[in-house]
Structure I
Amino acid sequence: MQDYSYIKDQDQAIYDALIGEEKREARGIELIPSENYVSRAVLEANGSIFTNKYSEGYPGKRYYGGQDYTDIIETVAIERAKELFKAKYANVQPLGGAAANVAMYFALMEPGDTVLGMDLSHGGHLTHGHPTTAINKVFNFVRYKMKDVDTGEIDYDALREVALTHKPKIILAGFSAYSRELDYAKFKEIADEVGAYTVADIAHITGLIAGGVAKNPFDYGFDVMTMTTHKSLRGPRGGMIVVREDEEIAKKINKAVFPGMQGGPHMHQIAAKAVAFGEALTPAFKVYAAQILKNAKAMEAVFKAADIRLLCGGTDNHLLLADVYGSLGITGAEAERVLDEVGITLNKNMIADDARSAMDPSGIRFGTPAMTTRGMGEAEATKLAELMIATMRAKDDATKKAELQTEVQALCEAFPVPEQFV
C-alpha cells in the first residue's frame, strides 16, 4: 500500500477513494485488456517532482529555462523507445493514444484527406474515424472489415478495392477489439499500390511487440506506429509515436505534437514512461509477454469447450471477444455487472454487426495482461475462465455467486498484486 499520509491529513474524501481503489484492485481480478498494474518504480516516477516543471519544446530546444534534468529524462525515454520498437525516431510526448493518433493524422494529411481504417464494429477504435468523433469532421474515413467474423480473416480484396477507389493518404492497421495477427505485408503492398503511408496503431499489443511475441510492423516496411504506453506495455497512461526511418515524417510528427496539438509535455509521465521502457528491455519482460499469450490461449480453450462463441474463432494476442448473448442468453452489460459482483472486472463490448446497442451489447471483451502481471499462469487462466462461465450461468443465483466470489478472493490472495517486476 502506498503512503498517502499527506492526503489523509488534508483531504479525507480523496484518501478514502485512493484506499478504496487499492483494495478493489487487490481483491478482484482485472481482465479489461487495456488495463494493467504498474511497478512501484513506475508509480513513483509518475508521482514525482517533475509534475512541477514546464518543458515546452524538445530536448535541447526548450522555450523555458531550467531544463537540465527534463532533457535527461526525455532523452532516455526516446532512446529506450527506439530500441524497443526498432525505430529511428520516437516522440514520447503524446498524452494518450487518441492524442497520438490525432497528431499523426495532422502530421501526414491535410483536412479532407482520406484514411482507410478498421471498422469499429469489426474491432477498430473510435479514433479510426467513428462518426461521433471530432476528427471525423476534419478528415474522410473509409473502412475495411473482416471477411469471416468466425475466423477473423480480414477481407484484403475488399480493402484493396476501397483503397483503389478512395486513394487514401493513410492506410491504418490497428484495432481495439480484434484478436488475430494482421497481415502487415498485405497492408504494405496495397499502400504502395495507391501511394499511401502505412501506419500501425499498436495500442493494445505494444507490450507484445516490445516483448518479441507479436509481429513488428516495421519489419514489413511500415512508416509509423502509434501506441499507448499502458495496457500490455505496463507503463503509465500515455501515448507515443515512433517512426521507422523517415526523418521528414519524424519532423512533421514532432511539429504536429508540439506546438500543433499540445503545450508543455507532462514530464512526470515521461519519467514514468522511461522507467517502464527500461523494464520492457529486460529478459523478464519477454517471459511476461510470452505468458500473456499462453494465458489467453488457456482461456480460449475453456470457452470453446463450453461452446461459447468467440469472435475470430479465438485469439493470437492478449484478448478475447465472446458472444455471450448468443451463447448464454446474457447480455454484455448483464455479464459485466454479475462478474463485477464476484470480483472479476471486464467490459461489455459489441460484436461484429451487433444487433444490440453499444451500452447493452451482445459481447464481452477480456484479456490477460493484468492477471499475468500477478504471476498467474495457464492453470489460473483456466480456472478464471471456468469461474467466469459459472458466474454468467448463475446470474440470478445469489448463493452460487457468493460461493464464486469466495473462490475469486482466494485466487487474489494466492497471487497478490506485485510491487516490483525487475
Structure II
Amino acid sequence: MQEIVSLKNVSKIFKLYNSNGDRFKESLNPFGKLYHKDFYALKNVNLSIQKGECVAIIGQNGSGKSTLLKIITSILTPNSGEVMVHGRISSLLELGTGFNPDLTGRENIYFFGTINGFSHSQMDTKLDSIIEFADIGNYLDQPVRSYSSGMFVRLAFACAIQIDPEILIVDEALAVGDMRFVQKCFRTMQSFKEREKTLILVTHDMPSVIAFATRVIWVENGEIIGDGDPNTVVREYVSKMTYGQNSQVENSFLDSHGDIEIAACESFGEKGAEFSGIHVDFSDRKFDGFTKGNETIRFKFKIYAKESLQKPGIGILIKDEKGYPVLGINNYVYDVTLPALAANSNLIVIYEMKLPQLRIGRYSVTVALSDGTQLEHIQHHYIYDICDLHYMNEGDKYRIGSLLVIDSKDFKITVEDKNGL
C-alpha cells in the first residue's frame, strides 16, 4: 500500500507560564533565565498511515490528539522530527478554522476554496453541491458569526468534502450536528472510504469508532500507546479510561473473583430482605465485562431474609448509556415460583440467560429483590448498576423505549437450598 502520511520522531513542546508577567520577565532577562515549564504535547511520535485507511484517534482530552492533527495539517510546526504528507488535505478541526466570521456563508465558500488552492471559477462549479449538502436555507447569505455551531458544521463539512481531498480529517466536529446530518456525513464518508480515500477521525464515540474505523490509534500523554484492530484497542481503552486499570476486571464494583461489592453500590428498598451476595460469570469463561451477545451469562444471588417473604421475586434490568431500559427479566414473567422464605433464612438462586445481540456500546446491569406479584409487590432491595456490559458487536435486535424479553428457551432459574456462594 502507498504511504500517505508519515511522522518520524515528532515532538511538540509548548511553553507554560504561571502568568503573563513571567512571560515578559523571561523575554527581557539579560541572563536568559527561564520562567516557563516545557509541556510535551507530543513525544517522539512515529506514525505511518496508508492510502485508503480509516484511522480513528482516541484518547482523553489533553492527550495530544488535536496537536497531532494540527501537525499533520501544517497548522502547527513540530519542534523536532519529520512530517511528510502526500495529497490534498481537507480538515474540520476547531469550529471557525478556515472561515471568516464577518463574511456570509456564500462568501466563505469561496474563501475556503481560495485557502485550499481553488480559483473562483473552480468553486463556481462546486457551489450548488455545497449549498445542497449544507442545507442551511436563507442563512447562506448571513454572516457566519450569526450561525449556530450545528449550522457552521453543516457548511464546513459540505465545503471540506466537496473539494474532493485525498485525506479528510475530522476532529470531533460532527458531535454538534443533528442526528440526520451526522448520518448523512457518515454515509458520505463511507463513500469516501470506498473510493480508497484516507480518513482520520478524532472522536470520543466508541461505537462509531468500532463500526467505522479500520484502525485505531490510542494517544496518551503525547505518546501512542495503542495501535491496531478497533475492537482490541477500544476494549483496552474503555477498560483503562473507565476504571483506571488494565486488568481483566472491568467493573469498579466487581472483584477479581466475579463477586459484586454490594455495599459500594447505590440501592434502595424496604430491606425486609437483602442480596447478601452476587456473583457474575459467563458459562464458559470468567466475567470481564465484554460480550458480542449470544453467550450465556450467569448471576448467582444469595438472599438473606430478615422477615418472611411469601412470593420472592428477583429481577434483572439492562439499561443503555442514557439509562433507557432495553432488556428486563424476572421470575414472575417466566411464571417461576421461588420458595417462600421464613424470617432469618437464606436462599441461593441462579439466573442463566443467553444475551441477545445489542448495538455496540456500554450497558449497565441493575438487580432487584421484591415480594409479591409482577403488578403488586414490595421492593425490598433494588441495586443500581452492579456491573457493566460492553457490547463489541453490531446487533440487529436493538430497540429503545420498549423492553426486550429473553425467550424462555434461553433463560433458566435454579434454586439452591444451601448457604454461601
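Bear in mind these aren't lab numbers, they're just calculated from the coordinates by the rules spelled out. In this text, all values refer to a predicted model and were calculated from it rather than measured experimentally. Cβ atoms are built from the backbone, for glycine too; each structure is taken alone.
When Kirkwood radius over Cα pairs in Å is calculated for each of structures I, II, structure II comes out greatest. Structures I, II were compared on relative contact order in percent (Cα under 8 Å, 6 or more apart), and the highest value belongs to I. Each of I, II could give FRET efficiency 1/(1 + (r/R0)^6) of positions 103 and 319 (r between Cβ atoms, R0 = 41 Å, to 0.05), but the derived value 0.95 comes from I.
I have 18.9 for mean count of other Cβ atoms within 10 Å over residues 79-86, calculated from one of the structures I, II. Which structure is it? Corresponding structure: I. In this comparison of I, II, the computed figure -13500 for helix-only ellipticity at 222 nm (-39500 (n - 2.57) for each DSSP H run of 4 or more, over all residues; to 500) is attributed to I. A value of -0.95, -1.11 for log10 I(q)/I(0) by the Debye sum over Cα atoms at q = 0.16, 0.19 Å⁻¹, for residues 207-334 alone, calculated from one of I, II, originates in structure I.
Quick check: 1.00 is what I get for FRET efficiency 1/(1 + (r/R0)^6) of positions 55 and 167 (r between Cβ atoms, R0 = 25 Å, to 0.05), calculated from one of I, II. Which structure matches? It must be structure II, since only it matches.
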